[in-house]
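Nothing in this text is a laboratory measurement; each read-out follows from the coordinates by a stated rule. For clarity, every value in this text was computed on a predicted model and none was experimentally measured. Cβ atoms are built from the backbone, for glycine too; each structure is taken alone.
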Structure 1
């Protein structure tokens, strides 16, 4: 397993390590969906700072996680999804995931950040502050 999940009182942080696959991302999401604590959380952070992705994860690959999250949004109406990366390839995939989520009319908020600290500030905020995040849609 090249990820771990940190459960906070108000949200989760998924830390990914090394060269990750879409299966590992799907598996980590499944772990969240199966846990009742997730239903009451305000945010979920996917930390890709210590992860790389070769071309085995492409834009088509992120359609499944976006669709699964859209399904979860039916019973978890409010959630902030923060994606943390500085890797250009991973950044492009994160943006594509957000674009698909918007097309699917997800009720969740999304942001891309360069640090977990920024993501936590945004995720825990009741009203998102435009100055505290790099990119939200």
Structure 2
């Protein structure tokens, strides 16, 4: 039995439609049952960075984190507060462009201060670990 051209086209469209629906249904089920992990906090990010360090260097890195912990957390909280204030100003009615610019500038400054504290911590660690440890840090930080 030979299918006519129109019947063949309908068969192809039916197969494509079923394939698309199976893909979308599978995607929806996957999203319902597999939730992405929550974002990592600062401690978890540092721990991931330290996993590949030699044992002696890992201990040095953890000591450096302990020395910088209070400053890191203070800078992080300052940034989050400034970012939250900027978000609130953007949602405010009536909108005040000047206040929004000032709030975003403050959030930017707080973000830079936090990044500098993280960099100071990494520099402190790099100055105390072995050459192999610095190599692992560089790889973990995505450097050249």
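Matching task: 28 is the computed value of relative contact order in percent (Cα under 8 Å, 6 or more apart). Pick the structure from 1, 2. Please report the intermediate quantities before stating the final value.
Working: 1: 23; 2: 28.
Computing relative contact order in percent (Cα under 8 Å, 6 or more apart) on every structure in 1, 2 gives 28 only for 2.
If semi-axes √(5λ) of the Cα gyration tensor in Å is calculated from each of 1, 2, which structure is the one that comes out at 20, 17, 16? That value comes from structure 1.
Source structure of the calculated read-out (distance in nm of label points 7 Å out along Cα→Cβ at positions 74 and 122, 2.2) within 1, 2: 2. Computing helix-only ellipticity at 222 nm (-39500 (n - 2.57) for each DSSP H run of 4 or more, over all residues; to 500) across structures 1, 2 gives -28500 for structure 2. Taking mean count of other Cβ atoms within 10 Å over residues 66-73 as the criterion, the top-ranked structure out of 1, 2 is 1, with the highest value.
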